[in-house]
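The structures come next, written out as structure tokens.
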Structure 1
Amino acid sequence: MNSEQHDAEIAAEKDAKSDVNKIVWVCAGLFGNILGILAAYIYQPTPPLSRLIDKSDVYKMFYTDTYKATTRKEQSIYALIGLLIVIGLNIFLIVFVVFSFIFFAFTSYN
């Protein structure tokens, strides 16, 4: 790995992590469930062209590839977090309803 490739990958990872809108992807996982995760995995934003001005073709190639891979990973992680929140809330609700039913079913009001 040469220096130009390494620099492009480091810059792309840093930029991609800061560009991903975390709240949007958590909400996609919350409200879209599996479809939100699928959308996060499929959607690959391209890096802003202003970051690639006066860069070599090799730099542009490595930067773009790394940027897309990193945004896909970050988006998928945050969508999965949203889905796990929904699953956790559903489990809590089911447990709450079951224990409420058990408590009130076996409690006498004499």
Structure 2
Amino acid sequence: MTEFRSRNEDAVENGVGIYGISVDSVFSHQAFAKELGGLPYELIGDFERKMVTDYGVRRDDVAGYSGLARRSIFIIDRAGVIRSTWVSSREKPQPDYDAVLSEAKQVAAGG
């Protein structure tokens, strides 16, 4: 989240919208954003776990925490088509942020 916060201005200037989605409550999001000193993009609550289920990133493998989301990134074009997906793994727990933003900029430019 903080990596995208530091790159948000460049993303916005290039037509890229960044949104954070979490299964936590809106109140939890507010506390999280405050703890980080604010976030320049919207955090969307998926408390009912519909989005994490629909996007195929729902985790039910952690005892006591049904419906957590895998850390993931979706690049979606203006028509609502998913153009790229990254989902965390043990081998790659963090994305290549430069590559993600480069691809998002291409999609935003119509490429």
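Every number here is computed from the coordinates shown, using simple stated rules; none is lab data. What you see is a predicted model, and the numbers here were worked out from it, not measured in a lab. Cβ atoms are built from the backbone, for glycine too; each structure is taken alone.
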Please compute percent of Cα pairs over 19 Å apart for structures 1, 2 and give me the label with the greatest value. 1
Output -27000 (helix-only ellipticity at 222 nm (-39500 (n - 2.57) for each DSSP H run of 4 or more, over all residues; to 500), calculated) maps, among 1, 2, to structure 1
Given that distance in nm of label points 7 Å out along Cα→Cβ at positions 48 and 80, derived from a single structure, equals 1.7, which label among 1, 2 identifies that structure? 2
Thinking only about FRET efficiency 1/(1 + (r/R0)^6) of positions 16 and 64 (r between Cβ atoms, R0 = 41 Å, to 0.05), which of 1, 2 has the largest value? 1
Given 2.5 for distance in nm of label points 7 Å out along Cα→Cβ at positions 8 and 24, calculated: source structure among 1, 2: 1
Working back from 24 (relative contact order in percent (Cα under 8 Å, 6 or more apart), computed), options 1, 2, answer is structure 2
